[in-house]
Structure 1
Amino acid sequence: MTTDVMVTGIGAVSCHGTGADALWKAMTDAAARRPDRPADPPAVMDRPLIHLAPDGDLTGARATRFAVAAAREAWRDAGLGPAEAGAGVAVVVGSCMGEPGINESDRRGDVAPEQGWLPPFRLAAGVAGALGVLGTAQDIANACAAGGYALGAAADMIRAGEASVVVAGGADAYSRVALGCFNRLGAVDPQRCRPFDRNRGGTVFAEGAAMLVLESREHAEARGAVPGRGLRLAGTAWSCDAGHPTAPEPEAEQIVRAMSEALAEAGGAEGVGCVVPHGTGTRLNDALESRALHRVLGARAGRVPLYSLKALLGHTGGASGALGAVAGAQILRHGSVPPNVRLDEQDEECDVSLPQDGPVPLDGGRVLVNAYGFGGNNVSLVLEAA
């Protein structure tokens, strides 16, 4: 079965607050463009939002609470109600670490000690339970590309007729193990996350979630959702370098492949008016992605504006691709690309456009979103104004 996949609702939780509008305000507000606050939104963290199972495992777990808050917002944004969360609805959630905190902490809350280690990947079940979804609940855990992969998997489910509505995205929360490992790798910038900056020294980690409601065009039109929510997930593609546990393949062949196939599915690269890059702030990633964009976009690559979301939020791990998709959806809805967090000095190896002095009009009806992860996992998404 082939059908258009529509984006009818978006939701987000980030260090700048709860809600997709809070994210957009931070993207457009110069005073908020510093990723120096921890993600602790009061509306999310002051009270438990979920109870996953009678035995209490993962009750109130942090990443799941982020995902639930974002999913509830996306569900409302789509104009859906409790009666519409039936068997034809699915949930797909990507995460880098799942819920590691409950196994890392010495304070295990309601979990009995005899239960021992608990599986950390139960975010999708938590979201499904909070929304009352009766269909498939699937977790995806392929590193920092997971949120983007979740959106691609959700689109495939809709195109295959396995679901008419899928709530999909990503979530990650603080992990002592993950931060310790990255610190040992020497991959953490001591100042801030500075993608494409000449003096960048690594990434800086953050936490949060983003969830989107995807629907088949037929389902969205039947309930009258398309006219007011004219966004389409027009292309999805993924690839794997399979070359190194952590480093991307030096020639970026599979990164180019993912972008090229997603754009081909969407109808070509000509209408791309903005790119939300993976752009972690590491020396290798930013230069490779810049060169890959030139191979994919050709002569336009130096003119198509990039919006570097990690410079604003830090690296949200498995949530980053989904947060990039929400940022792309907001750019399409508002018709403009916000100014980037100001660079000290752009790296000459990164020949890309990063507007910093003010917003620029969106010249084109498509936004390309990239997300990459350890193990050589690559995913690209194309959102367009339908």
Structure 2
Amino acid sequence: MTHDVIVVGLGAMGSAALYHLARRNVRAIGLDRFEPGHERGSSHGRTRIIRHGYFEHPSYVPLVRRAATMWRELEAAAGHRLMTVTGIAEMGHPDSTLVKGTLSASREHRLPHEVLTAHELMRRYPAFRLPQDYVAVLQPDAGFVEAEAGIRAHLRLAGAAGAVVRTSERVTSIEQRGEHVRVRTERTSYDAGAVIVTAGPWTKSLLPDLALPLQVTRQVLLWVRPPQPELFRTGWFPVFMIESEHGIHYGFPLHDDGLLKIAKHHHDREVVDPEDYNRTVSQADESTVTGPLFRMLPAAAGPVVATKTCLYTMAPDEDFVIDRVPGQERIVVASPCSGHGFKFAPAIGHALADLALTGRTAMDLRRFRLARFGAMAS
């Protein structure tokens, strides 16, 4: 066989998987239909939050701890910064999903944190204007990861370790044939002992026999120039999430371009076709983000100077899928990330390399198994 493992899709998870394969002296090749850092998927937008007190479920905490360590290891190997620790403020009504979930995870795993009233939070960070019955959970070890830079670092180091990277090459089919897997592209075909599919929005089309109940949703990212930039300086202002009756909004401190990135998590749940969706950000899109957020963060209410769309690939339970395909165990699938996966990339990439090479991993991935959806393979 030409390769030991093929990685299909070189976003956050695929680039990390290729890197960890290459470090083990495995003959690995990575394929992507676009160029690294492209804006058609889920792994762009310059920054991604990394947070430990995981409101989605406490079982994510060990995995994100491992990922944070591995981001630092990747930084050392790459020779430049990829993760910035700022702390995080997660705000909402005491009974909100965000606050209750964050506190549950923080207490179960004994994470350092403090709980502030709205008044105490606003005294510490004057940019906010919160309802008086809100509270804030602050954690010191959160921050953000450089998105495109992280992908480039994984791919550059994978290439230096011997992996092959092929971009602008669209995969058309993936088929297990006995003891190997064949991957066809628009140019040629490749054979390998195993394939890792980290194709995000294109997972369903590449694995049509695996009837995964996935939906692809369109998201909107905005960058604004705040009129009071001194209130948002990195090193003092935290990344933040706020849950209100309008959903969960989030944002970052100022980046080195002087802009503040803001967005709404699950932007209007607009289900789209990844091959054909509106990539233009409308005034209505902007208002969905800025309207509710600027009422609680008025110091950020400056002009919108840049916009992007991205895609979430969603499972019904909003958890990940990381598993070998039933009956086709030489195919490993890692998708969807359900809108909160980037931060885990180094750890998940390591686990995917384990699964492709040995069929097992020491990381606890039980929550992400395909079996939770019942019989799927047709």
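All of the numbers you see were taken from the coordinates with simple rules; none came from a lab. Note that the structure is predicted; figures quoted are calculated from it, not measured. Cβ atoms are built from the backbone, for glycine too; each structure is taken alone.
From which structure (1, 2) was Rg and Dmax of the Cα atoms in Å calculated, if the value obtained is 20.5, 64?
Answer by label: 2.
Out of 1, 2, which has the highest value for mean count of other Cβ atoms within 10 Å over residues 173-180?
The maximum falls on structure 1.
Looking at mean count of other Cβ atoms within 10 Å over residues 13-20, point out which structure of 1, 2 has the largest value. Spell out each step's value before the answer.
On the way: 1: 24.9; 2: 31.0.
Largest calculated value belongs to 2.
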